Structure I
Amino acid sequence: MSELGYDADLPAHVERALGAFLGRAGEEICRTEPSVHTGIDALSEFVLGGGKRLRPTFAWWAWRGAGGDPAGADAEGVVQAAASLELIQACALIHDDLIDSSDSRRGSPTVHIAFAKHHADNGWLGSPATFGLAAAVLIGDLALAWADDMFADAPLPPATMARARPAWRAMRTEVLAGQYLDMRTQATGDTSVEAALRIDMLKTAAYTVQRPLHLGASLAGADDELIGTLLQFGGDVGVAFQLRDDLLGVFGDPSVTGKPAGDDLREGKRTLLVALGLERAAQQGRTGAVTVITDAIGNADLADTDVDNVRQTLVEVGAVDAVEQRIDELTGTAMAALDRAHLAGPAPAELTELVVKATKRAY
């Protein structure tokens, strides 16, 4: 495979690696137990049905920037190792949709909703909702198990794989810890800025940017200093990316985001946007604004007009501008860290483009 082939069309190679793995991973169990085919097909369709492929892309360009040769013997193995990150992402999204009681993802029914309908359509015994819940748990678990298999089976030298395992292990733990922290914060009602930022760092920054960068650089044999600089870069980019996502969760176009506008409010997400909205409204003595935001958080029946009121309130108290400013600041510190990393070309330019895509304003 030529250097141009991998660098110029990385998402297609990630897609190819995922398709090949998913095509063979379930073959044996489907031969002995055909009934599981429905679940395996659902996972394959979920993984291959969309997504920005950010995590493999960050991993690839960290590998390239740390000296990885796209024309060398390790390139295909690195593509497979990087692509396996998408299976962890699938696990996180399937379970996240279940935890948040989300009805749609990428414009289609979420896994638990689809399997509840499958149960109802077939007239099976028991509760369709319970069946859908259980199916989503198991399909998400399968995605996580297969992520380990796909990563471990990457055709790379044992020493190379050994260097990357600490990043892989840390990432799996951090994303689950972040998910738990998010769930716990919704339960406790903690609307502090500090809690929102802790969730952003663990749930998004660590496994979306930091650990993929760590993984890719480790596969290339990067030293601790370079990895540390990339972790600084990734932490700032990852939080900025989540803050942009938070804004899109309230202000975004559903045709672009794939989820109904205001779903973060209905699900009770304690985002930085919400935390700053409450903090600033209280500081300004605007009790009515506090009530508008507070009444919206976790209200599953929140109407579109109520979402509009929250939007207006968040703008008026300055929360939106404050989040935009935080995104700009984090982007600036991230780019400074990227400059300090002195990565090999064209990785700096590619990573810069990723930062722009992840943090740009797009309502």
Structure II
Amino acid sequence: MTSHPPIARILSTGLFTPPNSISNDELVESYNGFVDQWNAAHPDDEPKTHSSAAFIEKASGIKSRFVMDKAGILDTQRMRPKLPVRGDDEISIMAEMALNAAREAMTNADLGPDDIDAVICAASNMQRQYPAMAVEVQSALGIGGFAFDMNVACASAAFGIRTAIGLIQTGARRVLMVNPEICTAHLNFKDRDGHFIFGDVATAMIIGGPDDDGAGSFDILDAQLITQFSNNIRNNMGFLDPATDSVINLDDAGTDKLFKQRGRSVFKEVVPMVSEFIANHVDQLGIQSDQIRRLWLHQANLSMNQLIAKRVLGHDPDTDEAPVVLDEYANTSSAGSIIAFHKHRSDLQPGDIGVISGFGAGYSAGSIVVRAN
């Protein structure tokens, strides 16, 4: 057991899982139907090729994904979610997702709105520029203090945890962090190489001070962050689109306004960056690789996680050491590592050491070293 005193404490987590799931087989049937229609309508162009469930699982480890809307995604005439517009006097859809996760986290910690001083909404995509979703969640829950949104792509939750620690160190008692993600809304379902990547979900975490009570809590021993610029993961949609006369052509399979990445480059560059970052972090704390009981890594790609875990632990990891949720949830951006932590922590014994790590576009990465109580 490491003797490091905690700098903060994870008191609880919450998870909202959408009611709809799409299997690889269902997604492939829809995509291949679109391909057949496109090829028939463009006989003079190079034909598009079919996908397969086996290809998707081999490329990513993903078997299914939860989504906020299933019918619109599988409709070969639409190929995107269909989410009704809500009025300004209604709770926004992403705030509602966050509320579901937040309420579970508050129940799990036996905390009410008066016990929390701040709310952070940390996610890869925000439903609007303002007002902040965090303030909307704060108001709906009846929490005092202050709230704000932050976006660091898939690393947002890790950055949110580090930010919450800073708020606690400057006077906040407890911070609620929520991570609502409708990743299917920025995904190009007409792209064979990427249409299977993302799913939708929302997670929540309550962070308290180092002396905060709570059964099943985890001490945060340290948190580090890193960023370096890369264009290999990019989403160009933004509020300046009308000013630049940019048009989002949803019928164009190659639209520049949706998620895109250079997958091979990301793999080659992110794996060494993140594995070295985590290894150096635990080494600075005097923690040996054989003392790390579990890695809760960002759930983007199975091969990527296995290789990062191998480099950090010094051996091929099993799913007990590096739990996998992307097979069921797919890539849920900022929420992935928190889902893994939420579902795979109760068996740890007091003193067990683990690392929560999110990483993604930017490149951005965070390493949160924790110890079970």
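FYI, it's all coordinate maths here, none of it is from the lab. Small disclaimer: the values here were computed from a predicted structure and weren't measured. Cβ atoms are built from the backbone, for glycine too; each structure is taken alone.
Starting from the value 16.2: which structure in I, II was mean count of other Cβ atoms within 10 Å over residues 45-52 calculated from? The value was obtained from structure I. Can you say which of I, II returns 10.2 when mean count of other Cβ atoms within 10 Å over residues 37-44 is computed? Going label by label, the one that fits is II. Supply the structure label, taken from I, II, corresponding to distance in nm of label points 7 Å out along Cα→Cβ at positions 93 and 125 with the calculated value 3.6. Here the read-out was taken from I. For which of I, II does helix-only ellipticity at 222 nm (-39500 (n - 2.57) for each DSSP H run of 4 or more, over all residues; to 500), calculated from the coordinates, equal -9500? This figure was derived from II.
Quick check: 17.0 is what I get for mean count of other Cβ atoms within 10 Å over residues 109-116, calculated from one of I, II. Which structure matches? The partial results should precede the final answer.
On the way: I: 22.6; II: 17.0.
Of the options listed, only II reproduces it.
Between structures I, II, the greatest calculated value of FRET efficiency 1/(1 + (r/R0)^6) of positions 53 and 77 (r between Cβ atoms, R0 = 25 Å, to 0.05) is seen in I. Here distance in nm of label points 7 Å out along Cα→Cβ at positions 181 and 285 has been calculated and equals 2.2, so which of I, II was it run on? The read-out was computed on structure II.
Here percent of Cα pairs over 20 Å apart, for residues 165-276 alone was calculated and came to 63; which of the structures I, II was it taken from? Of the options listed, only II reproduces it.
Comparing mean count of other Cβ atoms within 10 Å over residues 5-12 across structures I, II, which is largest?
Numbers: I: 15.2; II: 21.8.
Largest one: structure II.
Comparing relative contact order in percent (Cα under 8 Å, 6 or more apart) across structures I, II, the highest value is found for II.
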